Structure I
Amino acid sequence: MPRVRLIGPIRRTGLCLGLAFAWVCAALAADPDSMFQQGVQAYRVSDYSRAASAFRESARRKPASGTLQNLGNAEWQGGAVGRAILAWEQALWLDPFNGAARGNLQLARKTAQVDSPDLSWYEVVSTWLPASWWAWITGAGLWLAVGMLILPGILRQRKATWHQAAAALGFMVFLLSLPAQLGVHTRSRIGFVLEKDAALRLTPTAESQVVTRFPAGKPARCERTRGNYLLVRISPEGLRGWIEKGQLGFVCGD
């Protein structure tokens, strides 16, 4: 009887198991919690560049206010003022109750001599709660109002006084949350200069005249995009011009 050769299948099985093991190890290494711990360890030995890279990847995979606060700390220690301010702003976007991030922002702006964003009243209201909460509050208020108006008829029940009171409450919550929703939308267009001496140009071209240059961390409100440039308005100076996309970072992404 001829001998059956099993070397090929065994090798293929071993290769598959090796690849699977490598994939599992890579997945664990890229886990947000693992990346966060790598950032903490790097920060403790003053390797701020590696710490910032690890915290940034952890926040990208699993956005969290604490991770972004630590990212800001690492960026600040590494001398990246603009990126530190952006990270702390992003931490407050997710959690306005993060007192450490707020205190770091105040100290950083005082040290770097840059202004806070110029916010309208409805944008100030939107900072009272995490940005994602306002959508839930608006939706809950609307559904409560609509539900209290139509459910008694669907269930063939007599509409009681408490139904009307609940509907009125729902509409009130819905209407009161709309300005905050608008504030969340407009605040999402506020960016921060990432590197020092960012050029503000008259037109969206590299050959355009430079109007002025801004320090890292300077807030700017984006109005529209053209190619690789953003039309921004700078407050309180009231300047308006074009800046390269890569020179501006936004609180909720690009």
Structure II
Amino acid sequence: MPRIFPALLVFALSCSPVHAGELIVSAAASLTNAFRDLGKSYEDAHPGDRITFNFAASDVLLSQIANGAPVDIFASADKETMDRAETQSLLAAGSRRVLLTNSLVLIVPVGSKAALTGLAGLDRPAIRRIAIGDPASVPAGRYARKALEQAQLWSKLEPRYVLALNVRQCLDYVARAEADAGLVYATDAAIMPDKVRVAATVPTLKPIVYPIALIKGTKNPALAESFLIYLSSGSSRAVFKRYGFGQP
């Protein structure tokens, strides 16, 4: 898969025309399906407004924003990334809130004969490739690493890791049986029940939360705030629940 560097993405976004009623939302890859549904339903209810999404690993999105990409709303898959955005003074004051929660799961290809029931079984010789998000840039990968360290398996299994650019790529590796197991969010596993099977829910030291905030200097503050309110509405929460997200 070709890797698109943040600077090129910033250039591409900067060259895109921003309409009076257009909102640009940069969101963690695991939010793709739910946010696309909600963007369409919001547009249907608000003729003339347009919601444009940019999905990637949270750290990549933060890098784009820090480099000047024209983003109105940022939704990350962990508190740590949003904390860095706040430290860099990228967020509109008082706009940050926790939108959703999630959980980490261990998955295998649906036809796998591996009788995994938790992390402890990952050191079996039959498990040769383990897909995880790259901890250097993917929140799901950081959660996975901490869970494996807690289980005293991280170093032992290091030669087997297949590092993904985002959690959806990690899911794809397992769905295509290019990896024998993987660690993804429960919501990601749920969108491919015919391709992957959840072997176990993996406890995490910290809760998995999705903070969301307005970006300082947004050109459409009223529209941005309106969409944030919509994401917390009853109808939106029903969509998130359907995709397996929890509520804070």
Structure III
Amino acid sequence: MTARQVLWPGFFAALLVAWAALWTMGQEARGFAAYGPDFWRALCRAGAADLAYLPLAAMWAVMAAAMMAPTAMPALKTFLDLPPPAGRADAAALFLGGFLSLWGLAAFGFALLQLTLARAGLVAPDGQSLSPALSAALLILAGLYQLSPLKSACLARCRAPLSFFLAHWRPGPAAAYRMGLRLGADCLGCCWALMLLAFWGGMSNLLFMGLATLIMVLEKLPEIGRWITRPLAVLLLMAGLAYAARAIGG
């Protein structure tokens, strides 16, 4: 059995589970009798409604895994295409684990931000912005960051996974995990501002999260992404200015 036959089914199965969990969060945990509705309410609702930090961080970790794992597919494919013994399924799984671990750590920061905004009365219990000024700030920040040198540098590394592996390759399981962490840091550098737009689009809005995921996936593809980054910046800035005008006039 090849590495692809082992890894890809597991990858897509885990992705399906993560998106199913996101759907469950939006549906108030109906239909998961195996764990009982109270378990899922505690995970998916208590964190936001009761401002419990750890369940909130867990919710962000699930959301980050569902949205960011698809963006790692080109790098994972490149890893598996490397000649043996480099392209082993177990090493590729550790690489992906490192990538997702970095986003899992970032989830604690996102959860803390949501907690702070909620206590300030700027976001609803489900994370939706209640303030036109906050919406404007998030959109303008994301638009400006799209044009920043740091975004360009991180995006360039994410768009060239083979060059990344040539520069950072080390043998062994621990090295595979560390490479995943390093690429995860580059991915975070690309996408953190877009992830913050969850406060604008709604953390329980599966359609918005799906669209955001698609944009982030396409942006990392060299031939497609270069046509997306700057036009997206313009759209975000225009939307942000519209919200700013609403905040000033309101």
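Readers should treat all values here as calculations from the given coordinates under stated rules, not as data from a laboratory. These figures come from a predicted structure and were not determined experimentally. Cβ atoms are built from the backbone, for glycine too; each structure is taken alone.
Taking relative contact order in percent (Cα under 8 Å, 6 or more apart) as the criterion, the largest value within structures I, II, III is that of II. Name the one structure among I, II, III that helix-only ellipticity at 222 nm (-39500 (n - 2.57) for each DSSP H run of 4 or more, over all residues; to 500) of -10500 was derived from. For helix-only ellipticity at 222 nm (-39500 (n - 2.57) for each DSSP H run of 4 or more, over all residues; to 500), the value -10500 is produced by structure II.
Quick check on the output: 15.1 is Kirkwood radius over Cα pairs in Å, for residues 78-205 alone, derived from one of I, II, III. Which one produced it?
Numbers: I: 17.6; II: 15.1; III: 16.3.
The correct label is II.
With FRET efficiency 1/(1 + (r/R0)^6) of positions 158 and 238 (r between Cβ atoms, R0 = 41 Å, to 0.05) coming out at 0.50, pick the structure among I, II, III it was computed from. Please list the in-between numbers first.
Values: I: 0.10; II: 0.50; III: 0.95.
Source structure: II.
Match the computed value 3, 14, 21, 21, 17, 13, 7, 4, 1 of P(r) over Cα pairs in 5 Å bins from 0, in percent, for residues 150-229 alone to one of the structures I, II, III, and report its label. Let's see the in-between values first.
Numbers: I: 3, 11, 12, 14, 10, 7, 6, 6, 6, 6, 6, 6, 5, 2, 0; II: 3, 11, 17, 17, 15, 11, 10, 8, 7, 2, 0; III: 3, 14, 21, 21, 17, 13, 7, 4, 1.
The correct label is III.
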